[in-house]
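Heads up, there are several structures right after this.
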Structure I
Amino acid sequence: MPKILIIEDEAAIRRVLVKILSEENDTYEVEEAEDGLSGMDKIKKTDYDLVLCDIKMPKMDGVEVLEATRKIKPETPVVMISGHGDLDTAVNTMRLGAFDYISKPPDLNRLLNTVRIALDRKELVVENKILKKKVSKKYDMIGESDSISQIKNMIDKVAPTDARVLITGPNGTGKELVAHWLHEKSDRVKGPMIEVNCAAIPSELIESELFGHVKGAFTSANKDRAGKFEAANGGTIFLDEIGDMSLSAQAKVLRALQESRIQRVGSDKDIKVNVRVVAATNKNLKKEIEDGNFREDLYHRLAVILIKVPALNDRRDDIPLLIKHFAKKIASEQGTAQKSFSDKAIKLLQDYDWTGNIRELRNVVERLIILGDAEVSEQDVKLFASK
């Protein structure tokens with residue numbers, strides 16, 4: 001049932017509004033407040049689907065109520081109620097985030113139409129939030145071990161900032177999940193998240209891939225092309241396996257971090273970029289620095305925040321949760337019933353040496369689901385999970 005709050009110091013106007021809304025739709029739950037201060041008390045305690053608020057009121061005027069509501073309940077639509085002399089102010093409230101305004105005395109059709117549209121919009125906002133959460137499930141970090149809880153807490157603290165993050169850990173541990181959570185929990189979430197696997201791009205092409213090129217810069221450069229840094233403008237660029245990047249490309253990345261500017265290959269024109277850089281590696285970069293394979297100054301630029309993702313062997317308590325998660329996900333992907341694992345099967349999997357980490361566990365779970373019984377048994381694990 002939609003909840004509507006009417007904040008109006010004139011009792012007669014309140015009665016008219018309540019009467020109109022109640023007669024139009026008996027499913028509306030309408031509450032009243034006689035001034036802005038009492039209205040804000042109600043808004044703080046209750047999640048309203050719509051607020052109708054007068055502009056000129058004692059104690060706290062409608063503009064102040066609107067601004068305060070936008071801060072604490074930004075999803076709640078606020079419709080301003082304006083007297084004839086308040087029209088200019090009412091128009092200005094639209095710039096402050098008001099959904100609409102209604103003149104006194106309220107026109108029946110205009111009021112009901114505005115209320116219906118505002119409530120529909122609130123419903124869409126809620127649905128979009130739910131949908132976004134469902135999309136984010138793709139990058140769920142499964143686990144309740146101390147190490148995973150610490151990573152989640154660090155992400156919550158670091159994500160809202162623009163601090164650069166270096167994620168370390170063995171292959172298959174889920175470093176890319178950490179990168180995605182940093183982006184999704186940041187203020188840049190509406191911008192792009194661009195991933196670059198530095199190990200998969202030949203050294204002679206990495207600079208063009210990152211920074212773009214101009215026509216004629218090299219033999220196959222038939223036209224101007226933007227690079228990944230430009231594509232990530234306003235968002236996040238994830239440089240995976242950065243330990244495999246060539247020294248010449250490292251120098252250009254360092255300049256991009258220092259000056260927030262890049263140059264396309266073959267051009268001397270600076271292009272300004274606003275990009276957050278998150279990097280990851282399975283290598284010991286300090287050892288790579290000693291061996292002359294990685295720039296120390298770039299390391300210090302990247303490693304403002306260090307997040308180390310543990311190997312699966314170091315978080316065995318999470319294996320039962322991961323097995324359940326993968327079993328559910330694989331069943332959904334294959335359109336089959338979800339299989340369970342016996343306690344003995346789970347215990348045996350917990351004792352395995354997971355050199356391939358979570359990626360290997362996922363593959364083994366899928367194999368057991370395909371080849372095992374309705375409930376995956378200890379015997380199934382012994383038969384089909386062998387390496």
Structure II
Amino acid sequence: MQELETRAMFAGYHPSDGDGAVKPPIQPSSTFVFPDAQTGADMMAAAYGMPPDQPAKEGHIYSRISNPTIDVAEKRLAAWDDSESAAFFSTGMAAISTALLAWSSPDRPVWFCPPLYGGTDHFLRSILPSMGVTVRELSNLDALDATHEAYEEIPGIIYIETPANPTMQLHRILTASDWAKKHSTEEKPVLTFVDNTYLGPILQRPLELGADLLLYSATKYIGGHSDLVAGAVSGTNAVVDHVKEYRTFLGGMIDPWTAWMLSRSMETLHVRIDRHQENAQKIAAFLRNHPTIEILKTAWNEDLSVADQRIASEQMKGGGGMISMTVPGGRPAAFKVLNHLHLFKLAVSLGSTESLAQHPASMTHVAVPEDVKSAHGISEGLIRLSVGLENADDLIQDLDQALATLS
């Protein structure tokens with residue numbers, strides 16, 4: 001069997017599908033012609049979850065439902081994840097919110113472990129409860145049994161983000177998925193959702209550890225060039241199909257041009273990830289010995305507790321390209337460092353070819369409650385770095401001169 005990098009690079013397309021073109025064509029059409037009226041009626045019925053008069057043929061109806069170019073990108077992501085199915089969305093939050101809406105309800109609570117990306121945190125704390133969904137925060141996954149006993153309920157979803165944004169907390173995926181399987185019934189499955197944005201399908205493969213659905217901001221490493229905005233889910237047919245049903249009616253479908261760019265980006269995913277990691281390891285080694293840094297957080301063994309090292313060895317194939325560092329002096333000091341960086345661009349987002357730096361407490365996590373930020377180390381002195389593909393020595397020099405302004 002071919003290795004992952006070989007079989008996933010060009011999944012979903014063969015040149016014979018596109019008049020010999022080595023790359024898949026872009027199909028911008030909004031609507032597609034039916035061969036006859038009965039076929040159209042059957043395809044529409046199937047698309048809306050209604051019984052067709054006769055088995056519906058494979059094909060496309062309207063690009064809010066599906067599109068040939070989007071199909072290629074989704075098959076490519078499914079190949080990288082070794083999942084049964086994948087779906088792309090217009091943004092990462094469209095993917096996350098649609099998946100949560102599809103699989104939660106008043107009788108399907110959501111339990112989650114913080115910290116989470118700020119948008120996800122807000123959606124869980126403010127929006128889902130306003131729709132009648134019970135949302136409970138767990139201090140960690142070891143609290144699953146205690147939460148079950150305290151509230152006498154079974155969740156519909158256990159939601160984790162690992163490594164967590166921005167402070168790199170690790171959550172053991174098997175703890176969540178094993179507990180979920182133990183407490184699932186056919187009528188009420190307990191699903192494990194894992195936001196896999198920080199590591200992506202090469203460095204962490206939660207489906208192999210029993211997770212039911214992966215969530216991505218595909219803007220990040222999957223897109224990888226800061227030139228598109230997208231989200232994705234990946235998992236079993238049963239779980240993803242229900243999310244796709246909600247996508248159809250909530251309207252969060254990705255457009256063909258962005259899907260084509262994602263297909264292009266996924267061809268270089270493995271080589272980009274290698275360079276991100278290589279650079280991040282060198283920068284982390286420099287920062288560990290820097291006298292100005294109070295706290296350094298990465299997902300590399302050198303910066304993990306013994307317990308987290310065991311989790312990392314079980315579910316990760318590297319620490320990725322993200323680094324968080326805390327400088328003394330709170331927000332003024334953090335802002336001073338950020339304002340003196342030259343190669344690191346002061347911008348939110350991550351996982352792109354260029355290196356980025358930002359201040360989570362006032363930027364990506366500004367809406368997270370102060371007590372949650374404090375409890376999980378999202379301090380005023382915390383700076384988040386996304387290490388890009390530049391020369392590592394140049395990036396180190398840039399950090400060194402910016403940190404020197406605090407001396």
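Tabulated values for the structure
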item: Origin of the derived value 22, 35, 33, 10, 0 (P(r) over Cα pairs in 20 Å bins from 0, in percent; candidates I, II); result: I
item: Label whose coordinates, when helix-only ellipticity at 222 nm (-39500 (n - 2.57) for each DSSP H run of 4 or more, over all residues; to 500) is calculated, return -14000 (choices I, II); result: I
item: Structure with the greatest value (metric distance in nm of label points 7 Å out along Cα→Cβ at positions 166 and 326, set I, II); result: I
item: Relative contact order in percent (Cα under 8 Å, 6 or more apart) derived as 12 - corresponding label from I, II; result: I
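Where a number appears in this text, it was derived from the coordinates with a stated rule and is not lab data. In this text, all values refer to a predicted model and were calculated from it rather than measured experimentally. Cβ atoms are built from the backbone, for glycine too; each structure is taken alone.
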